[in-house]
1. Check the numbers for volume of the Cα convex hull per residue in Å³, for residues 156-387 alone across P, Q and tell me which is largest.
2. In terms of distance in nm of label points 7 Å out along Cα→Cβ at positions 132 and 204, which of structures P, Q is highest?
3. Of the structures labelled P, Q, which one yields 16.7 when Kirkwood radius over Cα pairs in Å, for residues 268-339 alone is computed from its coordinates?
4. Comparing percent of Cα pairs over 16 Å apart, for residues 236-315 alone across P, Q, which is largest?
5. Can you rank P, Q by distance in nm of label points 7 Å out along Cα→Cβ at positions 228 and 380 and just name the one with the largest value?
6. Where is relative contact order in percent (Cα under 8 Å, 6 or more apart) largest, in which of P, Q?
7. Given a value of 1.7 for distance in nm of label points 7 Å out along Cα→Cβ at positions 36 and 76, calculated from one of P, Q, which structure does it belong to?
8. Out of P, Q, choose the structure whose coordinates give volume of the Cα convex hull per residue in Å³ equal to 130 when calculated.
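Quick note: the coordinates plus some simple rules give every number you see, no bench work behind them. These numbers come from a predicted model, not from an experiment. Cβ atoms are built from the backbone, for glycine too; each structure is taken alone.
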Structure P
Amino acid sequence: MTIVKAQYEVAKQAYGTWGIDVDEALETLKRVPISIHCWQGDDIGGFEVNKSELSGGISVSGNYPGKARNVYELRMDLEKALTLIPGYHRVNLHAMYAETNGEAVERDELEPKHFENWVNWAKEKGLGLDFNPTMFSHEKAEGGLTLSHPDPEIREFWINHCMKSRKIGEYFGRELGTPCLTNLWIPDGYKDIPSDRLTPRKRLKESLDRIFAEEIDEQYNIDAIESKLFGIGSESFVVGSHEFYYGYALKNNKLCLVDTGHFHPTETVSNKISSMLLFSDKLALHVSRPVRWDSDHVVSLDDELREIGLEIVRNGALDKVKIGLDFFDASINRVAAWTIGTRNMIKALLYALLMPNEHLKQLQEEGNFTERLALMEEFKTYPFGAVWDYYCEQMGVPVREDWLTEVKSYEEEVLLKR
C-alpha cells in the first residue's frame, strides 16, 4: 500500500465517524466540470488579424516569458495544464480566438466554421466548450460603450456580433453533445457621475431583446448575462449592474452570471448564491480573486472560495451552478496559473463535500451555535489533504506539488524557446 493510499484510509475513518462517505464524495467530484478560461494563456490578446490593444477596463500586468503567440501554442499549453488537473472539464473561449486562416473577419461576421478546429480539438480531448462574445479591444468599443451606445449603427454592430455568438454556442453544443454556456459581458459605463442612468439602460434592454429574440434550444446553448459594479473608465456608473441583469434574467429566463471580482470588496458572492437559487433554477459563476479592485488574481484557496464551495454543495446545487474561472496573471508561469487556480476550485468543492453539512444545519435549527462553531472550526484541520492527494493519484495527475516539476520542465523545453 502506498503512503498516499494509507493516509487516505486513515482519513476515510476520520470522516466516516460522521457518516461521510469519502468514496462517494470523490465520485461526485468527478462529475463536476470547471470551465477553464483560455485567455490566461495569452493575456487576453486573442489572435484576430486586425488586432486591437486591450481595452474595456481590462488590464493584465507582467511579462513572464512563454506567452502563447498563436492558437496552436495556446491549445498546447491548455493541454499541458489539463494533464495536471484532476477531473473532466471544459474550456471557455472568447470570440477573438477565432481561426480565420489569415483573413480579416469582423466580429459581426464570425461563423461556426471559424471555430471548427476548436471543436475538433475538444472532441479529441473529451472537453466541453463555452463561449463569450468579445465586446472590448475593438475600435467600435472606444469610449466604453457597445450595446448601450447612442449611435444605432454601433449598437447594431454589437447586436449582430452577439447574435452570431449565440449561433456559435449552439454549434458547440450540437457538435460536442453538451450545452455551451454563452456569456455576455459588456464594458459599458461612465467614468464620472452620469446625468442620465435610465436611457443607457433602456438601450441595453432593447439590445438584449433583439439578441435573444431567436429561441435556441438549451440542449445546445444556454444564455448568460454578467454584471459588474465598476471598472477602469467606468468608475461611477456601469450600465449592466447586478440589479439590471438579475432583473432581466428572471424576467427572460436567462442565467445571471456573477463574477467574484465584480462587486464591492466587502460584498461576497458566496452570500448571494442561496438567495439567487431561490428564484432561479440555475446560475453561473466566474471565479477570480480580486485584490482591491477587479484585478483577477489567480484563485487561492481562501475563506471566500471555501465558502463558495460550501454554498454550492450544502444546498444541493452542484447541477445548478455553472462554475467557470476568470483570472489573468502575466507575472507568473501561465500554465502554472491555470493549474493552481483550477486545482483550488476543485479543492474547495471537495472540502465542502467532506463536511457534515446536514448535521451542521440541524445544529443551527436547534440554536446550538456553540457546537456548530466548534465543529466548523475542527473540520478545518481534518485530513482533507490526504483525500485530495488520493483523488489526484486516482485521476492520474501529479500529487501535491509534484505538478510544479512538470511545469518547470515544460517551461524549459517549450515556453522559454518561444
Structure Q
Amino acid sequence: MSRRGFLAGLGAVGLGATVAACSSGGPSASGTSAGGTVDLTFWNGFTGGDGPVMQDLVDRFNAEHPAIAVRMTTMEWADFHAKLPAALTSGRGPHLAIQHLDSLPTSAARGLLLPLDDVAEDLTLTSDDFIGPVWDAGLYDGQRYGIPLDVHPLGFFFNTRVLADAGLDPDAPPMDRESYEAALDLLLDRGVAGHWMSPHTFTGGQTLQSLIWQFGGDLFDAEGATTAWARDEGVEALSWMVDAVHAGWSVRDVGQDADIIALQNGQAAFNWNGIWSVNTLDQISGLEWDVRRLPRIGSVDAAWAGSHNFVLTKQRGTTDAQLEAARTFVSWVSQQSAAWAVGGQVPARLSARDSAEFAALGPQSAIAEQADDLRFLPSVPGIGDAIGELYTALNEAVLLTKDPRDALRDAAARADQVLADNRDRYDA
C-alpha cells in the first residue's frame, strides 16, 4: 500500500445502490432485498495495492455466503470523516467500516460506533489470539469498539545494490547505532547520502516517534493527558535526525516521498518506511531491495505502528439481520487475515501470523519479527490533533529552522492545549 493509500480513505455509496448489487428488488424493513439477501455496505480506505486483496476477500465471502451481499467502496480519509456523521444519521452510511486505531476513540466519543464487547464474545475473540498492544488499544472508556484486522509497522528498507557497491554486506545490514552510523560514513565516502531524513509526517513523523521510544522516552503520559516528547529522550531522538543532515548522511530539504524515491533510484541506501511500501517496491522492475525490522538506534527496541480495525456503526435503520451479517463478515475476514497480509500487512491474529502462509511472505514476515516491540498512540479522542504538533516540530528541526529542543518544547505547549480542549469537547 502506498503512502497515499495509507492516507486514503473510506468511501461511500448510497444504501439503495448497495442493495441493487445482489437483487433487482429494493430493501425491506428487515434490511433484506426482495430476494431475501441481507445487504451490507462496507467502507474502507484500501485504495492502494491492498484494495484488490480486500475486494477478493469480499468476493469470496459473498460467494460462500449467498444470504449476505457485501458491497465495498472507498474514499479519502478526510472525506470519510467529514461525511460519516451525516451519512449515518440519514441511514445511508456503512453498516461496517475500517478505521485506523488512532481515529477509533474519536469516532467512539462522537457516538458513531457500536460497542463490540458482545461481538468479540460471540465470536470467541480474545486477547490470547491477538498482538497484545493492538488488542488493548481497541478499548475506549472501558468498552471495545474495534476488532483488529492487522498492524502496519515501520520497517527498515534498503537498496542491496547500493550496499554491495559500497562494500557492505546486503545480507547483514546494520542493526545497531554503531554499525548503522559506520555504514552511513562509508556510504558518504562513496558519495552516497545513505539515509534521507524526511521532515514530513510520512515517513519522518513515524521515524521520530520510533526513535523517541527507542531512546527510552514516550509521546504522552500514561493517560494521554499531556505530552512527554519534549523531555531529554525526545530531544536526543530528534537531534539524531538533525545531526544526520549536518553530517551529510542525509541531503537537506527532502521533499515528500523523496526519501523512498531516492532508495528506488540508488541515491540512498536506507529508508524507514511503512510495510505498505512492500508492494510498491516489488512492482519496480530491476530494483534490488530487502527489508528488516527497525535497527535499534537507542537503548530499546521499538517501532511505530498503526492498525486497521473493523468497526460497526450506529446507524438509523440498521436491522438485527444486518448486525448479525456484519458479525459474520468480520469473523470470516479475521480468519483470513493471513491472506489479507498479501496486501502488505501483518496479521493482528497470532494464529495467522504464525501460519505457513504468512511465513511465505518474506518481507512481511521480516517486518513482523518486531511485533512484540510495536508502539501505538494512546486511546484518547482527538489524539491525532495533538500528534500533529509533533510533526510541526519535526519539520522545523529537520529543515534546520529551529533547534530541536525549542521545537519540541513549543510543540508540546501547543499540543497540551489541544489535549485540554479535546477533553472538554469530547467530555473525556
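1. P
2. Largest one: structure Q.
3. Only one of P, Q returns 16.7 for Kirkwood radius over Cα pairs in Å, for residues 268-339 alone, namely Q.
4. Checked P, Q; max of percent of Cα pairs over 16 Å apart, for residues 236-315 alone sits with Q.
5. P
6. Greatest value across P, Q: structure Q.
7. It must be structure P, since only it matches.
8. Clearly, the read-out refers to Q.
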